[in-house]
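Participant: See the structures that follow.
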Structure P
Amino acid sequence: MTKKYLLLFNLIFTINIYSFSGHITFDQSMTEKDWDFMPSINNSFKSSESTYSEIYLSSSNFGLKATVTDFFLRLDRTSHPKILDLNAESNEIEFSYLFDNQNKKFSIALGRQESDDQFVECYTFSSITIGFCEDARLSISNDKDKYTPLNNSNILLLSGENNYIKLNFNSILELFNLYQYNLFFEYVENDFNWLTPGEEISRNQGFLYNHRYKGQKVGNIIENSLSILPQRESWNTYIIGLSTTTYYNIFNNLYFLIEPTLILVEQNGYSQISDINKNNFKLKSGLVFATENIQISLYGEFYQNNLYGFEHISFNQRSEHHFDSNFGTLGVQLKYTF
């Protein structure tokens with residue numbers, strides 16, 4: 001993260017030289033399972049954290065924005081893998097056209113989100129734990145080159161990424177206290193992959209496949225678990241959304257922020273296992289201290305259906321049953337305008 005911040009500061013100095021206008025923003029939000037005042041979260045959830053950095057430049061009728069987001073999610077489970085971390089980084093660049101009255105803006109954003117590889121030492125396939133931990137009843141490895149990344153010490157490797165394009169129309173109004181609204185459309189291509197030598201057992205159906213454990217064939221146990229891993233075939237997500245932002249002046253430089261966002265979500269080419277939602281609603285509200293150049297915000301966010309449609313890297317067949325519960329975060333944001 002340090003290198004990213006240094007790059008942003010260097011850009012600020014360059015901006016001052018060439019007299020661009022714009023802003024730079026840093027945002028940090030997080031939530032913990034132990035926070036009883038937050039919305040209920042599924043039993044596997046432990047914590048989540050998101051760090052967001054943004055720089056925006058504008059000159060005449062054109063604008064350019066670059067953002068970097070680091071997303072972290074930790075799960076604590078009763079079965080293996082008992083601890084599972086998701087680390088993902090998003091990079092986005094947005095080109096915008098500002099209409100002559102400066103109250104309306106159209107933009108196109110291109111982005112990519114990629115997760116770190118998740119290595120799983122042990123995995124509980126239904127009733128049997130396979131892998132290389134103390135609880136493992138069976139260890140499986142394979143000498144094929146394709147399984148080299150597992151290092152003969154992991155039973156499963158998971159990876160994921162997505163690429164997206166987003167169209168935004170933004171307008172500022174002063175009708176019924178509505179300060180700003182944003183209408184957007186997003187197209188996302190999702191790609192997940194996984195690697196496990198257990199797949200060889202399922203494919204070959206040899207001795208180990210037919211070996212019985214607690215009345216079940218080991219091969220059938222493995223096949224049932226593999227069927228709920230993320231699908232390897234790419235699928236697309238379509239999102240239409242509307243958000244509004246309103247600032248109510250409380251006292252001098254202190255404001256109350258309210259920002260609702262409604263999205264409609266459609267998955268194309270996705271093999272769903274259970275029922276999934278077609279929409280999500282997010283409400284962001286908080287206190288904002290604002291001067292001519294500095295804006296400091298303390299806020300909370302509420303999601304009706306977890307992070308569905310907002311953090312695409314977290315949604316797949318393994319997690320889809322968790323996206324019907326509420327989710328919430330607390331955050332702080334610092335914005336400098338020049």
Structure Q
Amino acid sequence: MKLNLTMFSLTVLAATSAAVAGTKDGGGGKGILCGTHLRTLDIYEAEEVYHLPLPPSAQLDLNSNLVEYGLPLLAYFSASPINTQDPTLAQPFLDGAQKDLISHFVDIQPGTRLDPTFDATVPSLPPACAAVQVAVYSDDGNIYRDRQYWDLLDVRNQAALILHEALYHSARQQGAKTSDETRKFIGLTFANELPEPILKPIWNAPRYLWCGVGGGSDNSEIMEIFAKDDVKDGQKGVSIYFPLFKGMLEMARTSAFVPNVSIDEVTDPSEPMLQGIASNSSSGNSWNFEMDHSNIAGNSPSDHFGGIQIRAWAEGEAKPVFSSGICEFYN
């Protein structure tokens with residue numbers, strides 16, 4: 001099935017390991033406490049490290065902040081356009097937040113503290129500031145919360161922590177080891193500076209191909225692929241977009257254009273293996289990649305739903321093993 005990044009419709013509480021006094025899966029929410037002023041690490045970094053111009057907080061209620069910032073984050077990952085100003089979206093979004101995440105907060109005993117997680121690169125802090133643990137995922141399905149710290153957060157920071165937990169849980173499911181990229185996403189969200197959605201080129205495509213691979217017991221690399229027929233510089237071909245690339249949730253864009261091929265040919269086992277170069281528009285890094293349908297049992301040119309193998313490697317690296325998965329067309 002397609003990667004589910006619809007925030008609270010995903011099963012955010014299926015974390016594989018984390019306990020208040022036991023093993024952690026890295027699913028914690030950190031804050032930076034300066035005197036009695038507490039911000040999430042996401043908001044602290046946005047303001048003090050990246051110097052993002054966060055708008056003044058209107059100090060509305062928590063639900064208003066969740067809707068204001070959560071819907072744009074949802075729209076960023078969507079394969080179809082979402083009108084973030086549509087008033088009918090607010091309540092279903094909040095219902096999902098309550099059911100799948102907020103209702104699973106469990107406050108620890110007053111006077112106790114959560115063990116710190118080690119999933120975040122904490123920047124150098126002024127002498128009067130310290131990193132604190134506000135929340136931690138648990139393998140029992142709960143999110144343990146330090147209520148004293150939670151109450152020090154204003155409603156915007158509380159919303160940032162909730163959205164962080166939802167997005168970072170999904171990133172961990174795809175293999176993320178730290179929350180560093182998630183925090184950048186959250187900071188950009190609250191500064192109203194999210195990049196153009198990576199899948200925007202798919203929104204008006206009359207037909208596109210989706211593929212998802214990896215993540216099995218063989219620890220293969222996880223990738224999610226969207227592809228559409230396209231024309232660039234007068235040449236027909238296929239544009240490919242990777243919301244997930246080699247287990248990395250993409251804040252920037254890793255994409256490719258392969259000329260002289262169509263999405264139907266990409267999935268036709270009688271056609272040669274697809275080869276190309278995927279490039280990240282932010283870092284400038286690039287990888288060779290191969291996509292192959294020819295060795296997938298049961299594939300035929302008419303399959304609407306079939307298998308795929310893909311691998312990607314940087315110049316000078318040995319070719320990794322193929323990661324296997326499935327593809328489907330959408331109209």
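What follows is calculated from the coordinates using simple rules that are stated; it is not laboratory data. In this text, all values refer to a predicted model and were calculated from it rather than measured experimentally. Cβ atoms are built from the backbone, for glycine too; each structure is taken alone.
Participant: Consider the structures P, Q: one of them gives 2.2 for distance in nm of label points 7 Å out along Cα→Cβ at positions 209 and 273 as calculated from the coordinates. Say which. Present the calculation step by step, with values, prior to reporting the outcome.
Facilitator: Working: P: 2.2; Q: 1.6.
The read-out was computed on structure P.
Participant: Using Cα Rg over 2.2 N^0.38 Å as the calculated read-out, with 1.16 as its value, let me know the right label among P, Q. Each step should come with its number before you reach the end.
Facilitator: Numbers: P: 1.16; Q: 1.06.
Computed on structure P.
Participant: Further question on the same structure: Given -3000 as the derived value for helix-only ellipticity at 222 nm (-39500 (n - 2.57) for each DSSP H run of 4 or more, over all residues; to 500), which of the supplied structures P, Q does it correspond to? Intermediate values should be presented prior to the final figure.
Facilitator: On the way: P: -3000; Q: -6500.
The read-out was computed on structure P.
Participant: Hey, Rg and Dmax of the Cα atoms in Å, for residues 33-200 alone derived from one of P, Q reads 15.7, 48; which structure? Spell out each step's value before the answer.
Facilitator: Working: P: 22.4, 69; Q: 15.7, 48.
The value was obtained from structure Q.
Participant: P, Q: which one has relative contact order in percent (Cα under 8 Å, 6 or more apart), as calculated, at 14? It would help to have the intermediate numbers written out before the result.
Facilitator: Details: P: 14; Q: 17.
Corresponding structure: P.
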